[in-house]
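The data blocks that follow each hold one structure.
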Structure 1
Amino acid sequence: MLGVGSGTTLDHLSVYAGKDDAYEWFGGSVNAKYLVAIATEDDCLDTANGYRGRVQYAYCKQTATAASGSHAIESDNNGSSFDLLPRTQPKMSNLTFIQSSTGDEAIRIRRGAAGNYFNVVATAAPTECLNFNDTATYNASGSAANPLASGATTMTGSALGCTTNFELSGSDPFSIESWYNLQAGNFVGTPASINMTGRFPNSGSPLLNTGVAVPNDAFFDRTTFKGAFESAQSDWTQGWAYGVE
């Protein structure tokens, strides 16, 4: 999608076995609800060039042959001018990502991108669940003294369950782990501690009844759970999405 505006509706879309990104936005402000991507070989949700739309309910599962460099979220601002305005700043809520052992980080925010993320679940990434690249990306969020100073980059009510959850380097402007832990309702654990069967949380899962309030506007539904699904009984993919695992 290149510069697609908010007058367009994207609703109940399914992508199966795409070799490149499943959903990719270059600028624009179009909103989307109920997105499915199964057997994706590259990124699931890819935002760039000032995209500022909203997304709620997305489920993505990578193929077992996903290439290195494949992510659930890859978010850039501008590849040649990291601080170019308007800055990429999507608002996304209720996302579930299951990565492949051959892929890469679940969530990579880079090249000066920002974004506000709510109730995200990411698990099984072979490298890290979450990483910021580039000083411009850190600066868009804040500083070592206050990693959340701008409010432009946030993640609340979310759960990371990877063997390694954060990429940490002493050269980073601040710790991405500290940034994550400073925010409300976040959980960090192992793939097992997420306590899911497939894409659904089991009874007693830390994903249930721990979601945070999403932005107060007419687009977002109010939810109480982390991730795209509350239970198998509320599986919104039934009857229309292809190949859902």
Structure 2
Amino acid sequence: MFTVFYEIRLKIIYWLSKDKEFRRTLKTILKVYPVNTIYYKCAFTHRSAVKNKNGHNERLEYLGDALISAIVAEYLYKKYPEHEEGNLTKMRSKLVNRLSLLKIGKNMGLDRLLVSNINTETEGKYIISNVVEALVGAVYLDFGYRYARYFVLNILLCDLLNSDIEQIEYDFKSKMLEWGQKYKKTISFESKQNRDSTFSSDILIEGNVVGKGIGYTKKESEQNASKNVWEIIKSRDEV
């Protein structure tokens, strides 16, 4: 990806730096030593942990979100020339959503690098999804588009892209509603907004609560509640 001389330059920067431990950690994630660690420190910092409005990762999150969307859109456009716009959009949604980015972020250990005053397990677990997007923004600012594209396709989404994208399950709410129609069961949802601006949703079958979900939007919380119940139904071979 990089020339030999550029890689030597990165190693020299590493050996002359004072934050070698952080740079080594980043190398395990990026597969290359970083140039400017300021971008990455910002990417791992949630706004709850800083007073300076420019010291957290929301701007990088905005940038990374746009980059991931564009990179994946181009990849799918070239790989599936026979697909219509609607199918490509659905495939992109399967690859890039808060749940998939959350799993990727945790698998990469980004939750251990997060600087935050919020409990990510109880109050804001999808903060890790935002960190993934911010990280892509940091990579772009540090190395440019070419490596950002390589990072997204060959490191971040590698496992998902090597799977059968069309078989990835994402719209669990629709699956639950279809299941309800098939077995003549009434499926409904009850949602509320929490103090931290997230949403909580209960999924009910015949008026009985059978699962719960949390998300940044009402739609997302309903999807998460549906996913939890759908996985139980599948495990019991009741589909």
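Suppose you compute helix-only ellipticity at 222 nm (-39500 (n - 2.57) for each DSSP H run of 4 or more, over all residues; to 500) for every structure in 1, 2: which one lands on -17000? The value was obtained from structure 2. Of the structures labelled 1, 2, one was used to calculate distance in nm of label points 7 Å out along Cα→Cβ at positions 36 and 188, giving 5.5. Name it. Source structure for this number: 2.
The maximum of FRET efficiency 1/(1 + (r/R0)^6) of positions 20 and 92 (r between Cβ atoms, R0 = 25 Å, to 0.05) over structures 1, 2, that is, the highest value, falls on 1.
Looking at FRET efficiency 1/(1 + (r/R0)^6) of positions 76 and 164 (r between Cβ atoms, R0 = 25 Å, to 0.05) for structures 1, 2, the greatest value goes to 2. When distance in nm of label points 7 Å out along Cα→Cβ at positions 4 and 132 is calculated for each of the structures 1, 2, the largest result comes from 2.
If you work out FRET efficiency 1/(1 + (r/R0)^6) of positions 60 and 84 (r between Cβ atoms, R0 = 25 Å, to 0.05) for 1, 2, which one comes out largest? Before the final figure, lay out the partial values.
Details: 1: 0.35; 2: 0.15.
Going through 1, 2 one by one, FRET efficiency 1/(1 + (r/R0)^6) of positions 60 and 84 (r between Cβ atoms, R0 = 25 Å, to 0.05) peaks for structure 1.
Here Rg/Rh (Cα atoms, Kirkwood Rh) has been calculated and equals 0.93, so which of 1, 2 was it run on?
On the way: 1: 0.93; 2: 1.03.
Of the options listed, only 1 reproduces it.
Values quoted throughout were computed directly from the atomic coordinates according to the rules given, and no laboratory measurement underlies them. This structure is a prediction, so every number in the text was calculated from the model and none was measured. Cβ atoms are built from the backbone, for glycine too; each structure is taken alone.
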